[in-house]
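What follows draws every value from the coordinates through simple rules; no lab data is involved. Being a predicted model, the structure only gives us computed values, none of them experimental.
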Structure I
């Protein structure tokens, strides 16, 4: 993976953290396909394109009082990466705190993320893009 691709991945998560929707969309291919983990039943299993990501963005903001996604590690491959993330959030209108370690699998094309999938573990994300540690 090129240095540029690693920077794109980091920029994607930075935009989430900065609550910068336009910055996020700049890192995503217009035909992005985002597959959710299935942890949260109120979210669709797949969001497609920039319009789908805008919908997901709005649904995330509605579901959580606050949330953050911290990148803990990236393993790179040829135009792909597995990303170990920590998702922390507080449910909207509740005091319930969620703290999950997850893995995200990313495929990149022409300097943008074209497919992103959320997995219950980093090991599953590695497998999804055919990488090993």
Structure II
């Protein structure tokens, strides 16, 4: 399974934006360590594809063994700011606040088509700036 590398840029002191590009063939973002920036918002935009429903979930992991297979095998679906039971699942262009603050975070396409091309962005901010 091919993974998309996350690209993190600092927007201001204590504020970073991590971007992954997901497609029908690259369906998982490489886990990124963002826990030192606990306030997170995620947006998904782009082409969701023409076949059926395309679904993007945000995952977290508290694995400490790096950002590879161990992190994804120990992952759980993150929830939006409404709390437990409100999974971060996107079927269209949208933005939401992330409830949890795991050690690692990454997006995953659970359903995709050959024309799927999505940008997933997480803007993270520290509690103090």
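A few notes on this one:
- When helix-only ellipticity at 222 nm (-39500 (n - 2.57) for each DSSP H run of 4 or more, over all residues; to 500) is computed for each of I, II, the one that comes out at -500 is II.
- Relative contact order in percent (Cα under 8 Å, 6 or more apart) - structure with the largest value, from I, II: II
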